[in-house]
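Got some structures for you, see below.
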Structure P
Amino acid sequence: MELNGISAIVTGGASGLGAATATALAGRGAKVVIADLDRQQEKGEALAKQLGGVFAPTDVTDTDQVIAAVEAAKEMGPLRALVTAAGFGWATRTIGRDGQYASAHDLGMFQKVIEVNLVGTFNCIRLAATAMSQTEPLADGERGAIVTVASVAAFDGQIGQASYSASKGGVVGITLPIARDLSAVGVRVNCIAPGLIDTPIYGEGEASEQFKEKLKRDVLFPKRLGTADEFAGMAVELVANSYMNAEVIRVDGGVRMQPK
C-alpha cells in the first residue's frame, strides 16, 4: 500500500514507540494524527508540528475522543492506517504476603489495565475501521491497514504481570477474528508483540542503565534492548506490505522472559 498522501492515526503517539512510528510514517509521506492523552499535549503538538500532522487529545477508552481523532485524520486525507501504541502496565502479585483478602491484587487496577490496553485498542479499531471502510478501494480492493501492539508478556508473562499479560494476550487473541471480519471491506490487521525496547519508560541515569543491563540477559541476539526505530520499521512494513495480514510478530531479539 502506498503511504504517500494517506492519513494515519497513531495512539500513544507523543512518545516512545508511538512517536517513532508516527515519525516513520510521516517519513513515507503519510499525514499523521498524534492521538494521546491531554497531559501529553505539549509534547504531542510539538511532534505533530514537526511532522506536518496534528495532535488530537485522546483517551482510547473515550468513544467521542477517538471519533474526533478519526475525523481529524479524514480532514488530511483518506484514513488508511492505524497503529495502536497506547497502553500501560501495572505490576503486583496476585496475593499478598499476609494472607489477608485486603492485600490481594487490586481488582480495580486489573480492570483498568484491561480497559485501556484491550478495550481501548478495540475501541480504536472499530471506529477507525468504520472510516476506512468508506474510503475508495485501492488495488485488490484494499482500503487500509491496522497494526496493534501487544507484548511478549502475552506469551512469557512474568510474576506480577497478570493484568498486563491478560490485556496483551487479549490483543493477540483478537487479531485473527478481526482480520477475518474486516477482510470483507479490504482492511488488514496485524499485531506486533515487542520485547524489551529501550524507551523512556525505564528512566534515565546510572540506576536505569544498570536495570537495563539486567533486562537484556535473556535476549538471544543481538545482546541488547531493541530501539523504538526498530519497532517502527516493523509497524510501517506491516502497513505498507499488502500481503501481510492476520499475523502476530514478535520483535524481541529472540528473548524468552524468565518468571522474574
Structure Q
Amino acid sequence: MIKINKTGKRPDILVSRGADKDKDKLLLETEKLKTEYLSDSSNYNSGKKKFEFDSDLYAHDKIKAALIKIQHGKCCFCESRITHVAYGDVEHFRPKKVWTTLSNRKYNYPGYYWLAYDWNNLFLACQLCNQRFKRNLFPLVDESKRALNPTYDINDEEPLFIHPEKIDPELHITFDGAFITPKNGSLKGEVTIKSLDLERIELYENRNEIYALIDSLIKLYRLVPDTVPENVIKKSEVREKLKRMIAPQYQYLNMIKSNFGDDIQKIINESV
C-alpha cells in the first residue's frame, strides 16, 4: 500500500434535466437513501428491506477515470497495476450494503449506505482484493463506536484497516525483501495484511521480480567504474532507470522504498 492523495480532485457528476439541473447527482441520491431509511428503519436494520444502489453513479466513468489517474492505475491495497489486465473495481472503504467483523462474519445491516456515493469512501481496487478478500469486512478497534446511521460521526470510528488516504501505510507496513510485514508490530498493519491476504504467493512473486531487478541495477551501478566507455554502459542510464522506479506510478513502491529508498536516493543525488 502507498498513501493516496485525492484532495480537491473529486469529479463533478451533474443532473442535466428537470428541477435539479446543476445539482450534484451523487448528493441527491444520498439524500434519497437517507429518506428511504427514515421511512422504514426497522426493516432496513433487520435486513428485511435492502437498499438499491446505482453502480452507474458510484462507478461512473468520470469517477473511475479520476481514481485511475490519482492511483496511477494501481490497486489501493496491493499496489498492483490493474489497468493493463483488468478494468478494476470502484471499492467502498466502508461497505455500502452490509458489514462484518473479524470475530463474526454474519451480515450486519444496513451498511454504510449514506457513503455509497461519497468520494472520500471510493477507491480503485483489483478484483481479488475487493471481491475475494475485503468484501464486506470492516473491523474497528472499538465496536461500540461504530457509525450505524448518518446521525453518527464516522470520525469517532477507528478502523483496523489502513485508510489509504487518511493514514500513511508506510507507518504501518514495511517489507523485508519481497516479504510484507507489519511495521513495529502495528496492529492495523497486521490486520490489513492478513485480511486482504497481501502475503499471497502471486503478489510475493511479482514483488520479488521487481526486488531482484532493482537489486541487480544497484549492484551494476556500483560495479561499473566512472571511466567505463559510454558505448559499453552508461551509468546515467542506470541512474535514470532507478529514478523512474521510485516514481508514484511504479508498482509496489512501498516495497521498493522499504528496501532501496536510501540507496536509490543516494545514486540519484550523485547526478546533482
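Suppose helix-only ellipticity at 222 nm (-39500 (n - 2.57) for each DSSP H run of 4 or more, over all residues; to 500) works out to -10500; of P, Q, which structure was it derived from? Intermediate values should be presented prior to the final figure.
Details: P: -12500; Q: -10500.
Label of the originating structure: Q.
Taking distance in nm of label points 7 Å out along Cα→Cβ at positions 127 and 159 as the criterion, which structure among P, Q has the greatest value? Please report the intermediate quantities before stating the final value.
On the way: P: 4.0; Q: 2.3.
Ranking P, Q on distance in nm of label points 7 Å out along Cα→Cβ at positions 127 and 159, first place is P.
Here's a follow-up. Could you figure out which one of P, Q the value 3.0 for distance in nm of label points 7 Å out along Cα→Cβ at positions 7 and 183 was computed from?
Details: P: 3.0; Q: 1.9.
The correct label is P.
Further, regarding this structure: Where is mean projected area of the Cα convex hull in nm² largest, in which of P, Q? Don't skip to the end; give the middle numbers.
Working: P: 14.2; Q: 18.0.
Comparing P, Q by mean projected area of the Cα convex hull in nm², the maximum is at Q.
Computed from the coordinates by the stated procedures, all read-outs in this text should not be read as laboratory data. This structure is a prediction, so every number in the text was calculated from the model and none was measured. Cβ atoms are built from the backbone, for glycine too; each structure is taken alone.
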